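Presented below are the structures under discussion, each in the form of structure tokens.
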Structure P
Amino acid sequence: MKKVTADIESMSFNTAISTLMVLTNHLSSLKTPASKDTMEKLALMVSPFAPHLGEECWNMLGHSETLAYAPWVEWNDSLTVDNEVTMGVQVNGKVRGEITIGKDVEDEAIAVDLAMAQEKVAKYAEAGKVVKVIFRPGKILNLIVK
């Protein structure tokens, strides 16, 4: 919603339409049908480019009034914040895997446990003894093995 709005405001209509197509394809690929609220927002965002289609969808969603008087979609940035981060895992400086960990986790033991649970990382790390762990929260985990 935010990208489509920004694209419309900057008159980048082609990228706004492309974003709507990506959203439509994503919604079509879901195993469960999209919610009515989601479909209403999609109809609102489509309406500047295909007003007749937007109105038809709006009507099919049970609205008797015209879509033209509906307020533009709103979004909540706090709902789009990702609480997890994917970090690379290195063994002796070579990338051997990646882990997904909470954004605020600063305990290297948790990161090491997650990394060692991966077969590829464990294979290289267990070839010797882990003598040093370099952990930069949210960025990288490097296991030094001798």
Structure Q
Amino acid sequence: MVKSTKEDLDKANVTSVPLNDEKGGYFVTLDVYHTLHCVNHVRKSYYSDYYQNPNPMAQQREHFDHCIDLLRQTLMCHGDVALHPFEWIDDYRFPWPTEKTEHQCRSWDKLVAWSKEHSIPNLDGPILTHPTLGTSWRGDEPDWTTGATSGHR
């Protein structure tokens, strides 16, 4: 989770939940982390015998469906147009996809470094407070998306 400014939210034309922060920060994450969360959720669902999910089955299906649709949207939005070649293999009648595709990637290390620089600071008291339900995240317990505590990635 990272801290955003009002100016950054305005540029993106979005709103978000305010942090309990005297400087007026807002609670956000980079979408790549949400997408990776969904990849991990689909992986764990596939290996459900090993990764026991304590949530009710209806909630699990809803989350799984959300993640599959998010992955579809992400792939369609980013539409990697790198050429994916094929080759012949001796014992198969149809062309086989190779692993020789070259992609233009962002620097993962720079992305992580930026996230750390903009991570939610250790705040006194609750980090997030729901307007009617009270404290939703204190910061000293793992967050619900990464398992990390505030200030630690």
Structure R
Amino acid sequence: AVQVCETFKGPIASILKTGLMKFGDPKEEIEKSMENAAMHEIARLERGLPVLSSISNLAPILGFLGTVTGMINSFDALSQLNDPGAVAAGISQALITTAGGLIVAVPTLLAYSYFTTRVNAFIREIESASAVLMESFSQMERSY
């Protein structure tokens, strides 16, 4: 079984291998070892998620900041030149920065949601596989 886990490289195989290597130890030690391995693997799976979350949250705020500065420039130009046409450049800047923020935020938020869903699915698989392994160990111990 350990060789099978070594053949399949991945978080679940790694965690199960940890449990298999502890076979014969007290149940609590096996569970603790598998929990530690699971925490390590989950941390690896989640390593890029905070960056995606930050980008998807900050991009619209930065776009809004550009909107505010663009509107300030528009009103400044209007007050100095008293020409409504001079406002157009500032409004254009405001709209471009808003669009830019949304263009960055939307796909980043989609990627964050996708990867979060995948990590959560892996966590459920890890929990299920670990429970099956522990139940198998219990059955093997009862049969001796």
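Just so it is clear, none of the values below were taken in a lab; they were calculated from the coordinates. All values reported here derive from a predicted model rather than from experimental measurement. Cβ atoms are built from the backbone, for glycine too; each structure is taken alone.
Just a few scattered comments:
- For relative contact order in percent (Cα under 8 Å, 6 or more apart) computed as 16, the structure of P, Q, R it came from: P
- Comparison of P, Q, R - label where distance in nm of label points 7 Å out along Cα→Cβ at positions 11 and 75 is highest: R
- Value 10.4, 31, calculated as Rg and Dmax of the Cα atoms in Å, for residues 27-66 alone, assigned to which of P, Q, R: P
- Ranking P, Q, R by FRET efficiency 1/(1 + (r/R0)^6) of positions 91 and 115 (r between Cβ atoms, R0 = 30 Å, to 0.05), the structure that comes out highest: P
- Look at distance in nm of label points 7 Å out along Cα→Cβ at positions 3 and 107 for each of P, Q, R: the largest one is in R.
- Answer label among P, Q, R for the case where semi-axes √(5λ) of the Cα gyration tensor in Å, calculated from the coordinates, equals 59, 11, 9: R
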